[in-house]
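Undergrad: Input: structures, listed below.
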Structure P
Amino acid sequence: MGQPQEKELAIETIEPNISHIITEDDEPMDNIFSEKQQRLLTESLNTSWRPGRPFLALANVGIFYGVNMPPIVPDMFLSMDVKAAKDIWKKKNRSYFIWEFGKPPEIVVEVVSNQKGGEADRKLRKYEQIRVAYYIIFDPQRLIQKQELRIYEYSSGGYIPKADRQLTKLDIGVTLWDGDFDEIPARWLRWCDHDDNLIPTGFESVANEIARTQRAEKKAELLAAKLLSLGIDPETVENSL
């Protein structure tokens, strides 16, 4: 008599019903500085940062942390080791659903533009609840805090203010930079490396490359002039190399 056959158990992944969730309300309302600051933070990472890991750097996109909970929408966030889905129009791929990505973002940035945003209390508690590793509040007008910049790090169940501006878990930092972005002079929040070198925007990267090329050409011209002054033909030297 044969052994009874074991039935294979079918394990189905049950996705939460998100048909009631509104991923976009189509009612953005922000000031010009905040829009440009958000874009500066995302653009520099997306064009110039090379951490050797995939990441998402997004501005003004909702973070959903519970199926029946309203999202929290930071000015900008960075999430490591994740990618945007190829089918970007599918509802579950339109926003940052923590249960889809399997983790909260590592960094959230809020740019204070008024005294009603709750960045220092309501939002701080929410980011702490969902365990965002680093929470950055940039308050250029000092509307809700004495310092322009405050950084919190999640540790031992809660946020602890950081004394320095290096986000060591990600090998990146932030700094305040006085300069022009989009032809607007202001004090901007910028990303930097562990040596406080700015992570450039795409425009800055091109400008830096042009400057390096021009310096090399100028150096070659000076060398050629020096050789000529010594009675040496630079082309002869070049052909002999």
Structure Q
Amino acid sequence: MHDSHTLHNSQSKNLLQNLRILLWDIDGTLMRSTVQGGYKKYFSRTLQKVFGSAGNLDDLVPSGMTDTQIMYEALKSEGLTPERIFERKEELLEVFKTEMATVLAENGEPYEKLAGADEILAATDENPNFVNALLTGNLSVAAQAKLQSIDLWKYFDGAPNAFGEVSHRRNDLATEAGKLFNEKYDFDFKPEQFIVIGDTPNDIACARHFGAKCVAVLTGKNQTREKLAECQPDALIEDLTDTEKLLEIFARL
């Protein structure tokens, strides 16, 4: 006769060995801002309050950058180092949250969820073979504000999410996601159990750096099929609208 505890452990170990961890990017993948460059308002106010200047923020093209990388790129010509950004992380998050809320209240950056996002998150959320988490360059306070405004935060609340305040380098985020999952489940997940879903070459590079799989979605700004195909994601899809097909892809990778 099996000891039920041992059986339970081997069952849960089996489940964890077969688990597919879906790491979602936010902007251009699950949602988009309906105002071009709307984010610059609260970024600019935050940088001025915390560091006294917004530097060359207006000239940046931030697609695929982490929020902390945007701050660094905007102010590096004024001598700002990544270390100084992370030293002031708590203050930055606090000010950013306030400034972002103010801009959103002024209706400076309304958001819309992308077609199919809700359906695929609901389907994977109910399926014991998958677990959803965020791998995003957004600061945690920004990710929460954006996703709450379009009612998608419920899929990620309490998950081991990797946010932009972890590092200014996006590649570090996947490694961090791996650590967070191993800690939460007390299990050593293999990198290939993770699937990064994103809309930029940076998302693909980040997945590759960690050894994860990658699904690229053609819903990002200024991205072309050629550009993404060149980076050789494991799957390249138009959008998130075909839930069944997506589930199939996730299960197969």
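Undergrad: Quick check on the output: 14 is relative contact order in percent (Cα under 8 Å, 6 or more apart), derived from one of P, Q. Which one produced it?
TA: Structure of origin is P.
Undergrad: Given a value of 24 for percent of Cα pairs over 27 Å apart, for residues 49-184 alone, calculated from one of P, Q, which structure does it belong to?
TA: The value was obtained from structure Q.
Undergrad: When mean count of other Cβ atoms within 10 Å over residues 73-80 is computed for each of P, Q, which one produces 23.2? Don't skip to the end; give the middle numbers.
TA: Values: P: 23.2; Q: 15.4.
This value belongs to structure P.
Undergrad: If helix-only ellipticity at 222 nm (-39500 (n - 2.57) for each DSSP H run of 4 or more, over all residues; to 500) is calculated from each of P, Q, which structure is the one that comes out at -8500? Spell out each step's value before the answer.
TA: On the way: P: -8500; Q: -14500.
Of the structures listed, the value fits P.
Undergrad: Further question on the same structure: Distance in nm of label points 7 Å out along Cα→Cβ at positions 89 and 193 was computed and gave 4.1; which structure, P, Q, did it come from?
TA: Label of the originating structure: P.
Undergrad: Check the numbers for distance in nm of label points 7 Å out along Cα→Cβ at positions 33 and 65 across P, Q and tell me which is largest.
TA: Largest one: structure P.
Undergrad: Rg and Dmax of the Cα atoms in Å computed as 25.2, 104: which structure among P, Q? Please list the in-between numbers first.
TA: On the way: P: 25.2, 104; Q: 18.8, 70.
Value 25.2, 104 for Rg and Dmax of the Cα atoms in Å corresponds to P out of P, Q.
None of the figures in this text is laboratory data; all of them are computed from the coordinates on show. Everything quoted here is computed from the prediction, not taken from an experiment. Cβ atoms are built from the backbone, for glycine too; each structure is taken alone.
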